[in-house]
1. Out of 1, 2, choose the structure whose coordinates give mean count of other Cβ atoms within 10 Å over residues 161-168 equal to 22.0 when calculated.
2. Work out the source of 5.4 here, i.e. which of 1, 2 gives that when distance in nm of label points 7 Å out along Cα→Cβ at positions 33 and 281 is computed.
3. Name the one structure among 1, 2 that mean count of other Cβ atoms within 10 Å over residues 121-128 of 17.5 was derived from.
4. When mean count of other Cβ atoms within 10 Å over residues 153-160 is calculated for each of the structures 1, 2, which structure yields the highest value?
5. Where does the value 19.6 come from, among 1, 2, when mean projected area of the Cα convex hull in nm² is the thing being computed?
6. As an exercise: distance in nm of label points 7 Å out along Cα→Cβ at positions 329 and 417, calculated from one structure in 1, 2, equals 1.4. Which structure is it?
7. When you work out relative contact order in percent (Cα under 8 Å, 6 or more apart) for each of the structures 1, 2, which one comes out largest?
8. Matching task: 5.3 is the computed value of distance in nm of label points 7 Å out along Cα→Cβ at positions 9 and 233. Pick the structure from 1, 2.
Structure 1
Amino acid sequence: MRILVWGTGSTGISTAREMKRQGHEVRLVDEIMPFKDMDIPVKPIEPSDIDWAELVIPSPGIPRHHPLLLRAKKIASEIEIASRLLHGKIIGVTGTNGKTTTVTLIHSILNASGLDVGLGGNISPPLISLVGADPEIVVAEVSSFQLEWIEEFRPFIAVCLNLSPDHLDRYKDMEEYTSQKMKIFQNQCTDDIAVINDDDPYLKEIKLANVTAGFAPFKGTRTSGAYLKDGDIYFYGEIEGKGPSLKHARIRSKGLVEDMMASALVTRFLGASTEVMEEVFRRFRGIRHRFELIAEMGGIRFIDDSKATNVGAVEKALEDIGSRVVLILGGKDKGGDFSSIAQRFAPLIKKAIVMGEARPRIAKEVSRFVDTYMAEGMEDAVVQAIETASTGDTVLLSPGCSSFDMFRNYEHRGDIFAKCVRDRLTKKN
C-alpha cells in the first residue's frame, strides 16, 4: 500500500518506520522541514503527495480540517493503525487532565504484578512503537487529537478521567471537544469495560449506555466501581472488596487521588492485588513538571506545574496550593477563559505574571480581579515573582497554555523555569 505519513515528530517517525517494516511504500512529509538529520528521507508536503497516497496517517498536531486532507482517499490516526497491529488488550485512558499520571500508575501496578505490559500513546513512546514487542497488555494515553481519525480502535478498558474546556483553538466549542473525547468508548462491546469519573461536573451530565464502572469519593450505583472511605479505596459490585490505602501515599492534590482511584479500579479488573497497588502508590513521587516542588528558600516554595496546559489544570493546582500564590501564566493561546479562575481565586492570588503569545488576552481577563504584570519572558517572570513573594507564599508556574510559542515543549518550559529560579536564588545568596 502507498502510505503518506505526515509529520516528523516522534509519532510520525515511528509510524513511518513501522509502515516500512510492514512492507508498505512510504513517504514521510512535513510542512516545515526538520532541522535534525533523519534516518528516513523526508520532503516538503505537496498536493501531489496526497493524491499519490492510498492512506494518509497525519500526526496528531495536523488539524483535521486542513485543506490538503480534503484530497485524501483515506485517513487514519497512528493509534488506529497501531491497534490493528497489536494483539494484546488495550487499556485506553483519556481526559483533560491526569492522563499521564494515571497511565504511569496503571503500567507500574501491572508491571509489578509480573504481567507483560507496555506503555505508549500520547505519553512517549508512540503506541505504534510497541508493535514489535507486542505486549499482552498495552496501556495507552489517548488525546482528543488522536481520537479524531479512529474507525476500529477499541480498548478493552476505556477510561475518561475528567473534562474541562481545552483545545478551544482547535474545536469550535466544548460540545465538539467532548464528542471527540467520547470516541474512546464508541467501538467497545458488551465484554469491554468503560470507566468514568462519577464526580466530574461534565461527565455526570453525559449519558453513556455502556458505562460499566465509575470512581468517586462516594459509593456509586453502577455495576462496579471504586470509592473512598477514611483514606482507603474500596471496590463494589462484581469486584467488591477493600482496596489500597492512600494513607502512606505522597498525596499532593485532589487530582492525584482521582488518578489513583482510576488506576486502582482498572488494575482490579485485571487481577492486581491490593498489596501491589498500595506499594506502587506509596513509592510514587509524581510526574515531572506536574505540581513538582523544585526549590524552597526563605519560606517560599517554587512549584513547576508546566504540564498544566489548560485552564482546568490551573484550577486544580490552585485548589491544592494551600497558601498565597504568585502565579505565572501564559504561552501559546488555546482559547481558554482565565477570567473565572482569576475571580474565584482572587483572594489567593497575590499577583498574576503573564507571558507569551497569549499575554495580552490573558492579562485583559485576569487584571479585572488580581494584580497583573506582563513579563517579557521566563527570566523576567521569575525575577518579578521572587520580588513579589514573601515568606509563606508559593511561586507557581501553571501556564494554562501550550508551550510552543517560546519553548520546544512543556518539559523544556519547566526546565527553563527551574533554571531561572535556581540562578536567581544563587545570586540572591
Structure 2
Amino acid sequence: MQKIKNSEKLATTQLRQHALQIAKDGLAAIDTQAVIKQTVSIEGQTLRVGPLKFELDNRRILLAGVGKCAGEAAIALENILGDKLTAGIILDIAPTKGLTKTKPLIGSHPMPSAKSVAAAQEIVAFLKQTTSEDLVIVVISGGGSTLLCLPPDGFSCLDEKNLLEALFRSGATIQEINILRKHLSSARGGGLAKAAYPSQVVGLIFSDVPSNQLEFVASGPTVKDSTTIADAQQVLKRYNLNAPKLLETPKADKYFEAVYNHLTVSNQTALAAMEKSALKLGYQTTIETTELSGEARLVGRQIGGQIHTSQPTSCRLFGGETTVTVNGSGHGGRNQELAIAAADEIGQGELVLALASDGIDNSDYAGALVDSSTKDRATKLGLDPSQFLKNNDSYSFFSVVGDYLDTGRTGANVSDLIIALKGKGNG
C-alpha cells in the first residue's frame, strides 16, 4: 500500500529510496484493517482475538470504538463479524464511509470541543444499554483521550483545552497529560468499562504510548486506572497550573473482572517490519528503542550524531514520542522539529527520517527527511534552520525547502517512527 504520496519526488538518491522503502514497510505492517484481519476471526460459535477465544452461544456482539484507528477497525470488523454483529458505534477524528451496522461519529482533535462531549455521551449511553449476556468489542486507539471528553460539573471542554495547551507548551509528557486527562472525564480511566458493566468486554488496543502501558493509551477507557486524584494534582503542581475539579476513576474490581484487553498493535510491530526491510536492503540494523522520549530538538541532534559516527551501511531505528517545548510562534510538529535538529549533525551520505505514524505531525505533513541536500538547498535559499527551530516553525522550513512527508491520514497510530541511515559512500 502506497502511503507516502510524494515518495517519487523525494526519492532522488539511493539512500532516500531505501529510507522511504523502510518507512513504507513499517506503515504497511501497522495498517489497521490488515491488523484486525490478522487478530480477529469467527470460527463457528467462537470468537478468536489473538490467542484468546470467546464462546458466543448466539449472544449479541456489539462494537464500540474511539480514536484515530476506530473507523478503519470498524470497517474490518463489520466484514469479519458479518451477521453476528448486532450494532455498533465509533468515534473518530474523520468521517468513516461504508459502515452498515455501526454508527460513525466525528469529534475534534487535537483539542476537545462540545462536539466531542456530545459524541462521548452517546457512546457511554450505548454501552450502558448492554447486558451481562452481551459481548462488547471496544477498539481503543490514540486520539481517544481528546475525543472522550466528559468533564465534571463546573469544568468545560474549553477549560480542558486551555489546560492542555498550557501543558503542551510546557513540554509535559504524554503520560503526565493522560494522568490528568483520566481525572477530567468520566469516560476515561476505566470509564467505558464501567459503562459496559456487567457485559463481557474485549478491548482491542492500538498502542501509541511508550512502553505500551495500556492504561495510558487513549487514557485507558477500558483499563483499571492505577493513578489517583493526588497524582493528577501533582502534575498540575509540577507545571504551576490551577487545579480544576477532578474526578476519581472507577476503582471497584467488579467493573474489570469481565474485561479482556488485548494489545493489538504497537510501534514494535512497525519497527520489526522496518528492521526486516533494512536488513534486506543490506544495512547493519539496530532497533535502538521503542520508548523514545525527550525534547525533540535534543533527540534529533543525538540521533544525527549517532548515525554520523556509525559505520557505513548502518541503520538505526527508533519508536516513541518526543515533546516540544513551545517558545516561538511558528507551526510544526515534533517530527519536523526533530528532523531539522538532526540535519545539523549529519554529513554526506547520511539521512534521518522522522514520521508520525498517523500521518499528522501537528500539521498536514506526516514528518520530514533530511540529508546533506536538504542543508544545501536551505543554504541556497538563504534559510537558517536554527532560526526556524528557535521559532518552533519547522513546518514553514519544510514548506519552502521540501523534503516533508505527505501521507495524509493513515488510519493507523503507533506513535512516531524514526530512521537514521548511513550509506556506503555519498548516498
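Read-outs throughout are calculated quantities, based only on the coordinates presented, and are distinct from any laboratory measurement. Note that the structure is predicted; figures quoted are calculated from it, not measured. Cβ atoms are built from the backbone, for glycine too; each structure is taken alone.
1. Structure 1 accounts for this read-out.
2. So the calculation was done on 1.
3. This figure was derived from 2.
4. Going through 1, 2 one by one, mean count of other Cβ atoms within 10 Å over residues 153-160 is largest in 1.
5. 2
6. Going through each structure in turn, the value belongs to 1.
7. Answer by largest value of relative contact order in percent (Cα under 8 Å, 6 or more apart): 2.
8. Working: 1: 2.9; 2: 5.3.
Computing distance in nm of label points 7 Å out along Cα→Cβ at positions 9 and 233 on every structure in 1, 2 gives 5.3 only for 2.
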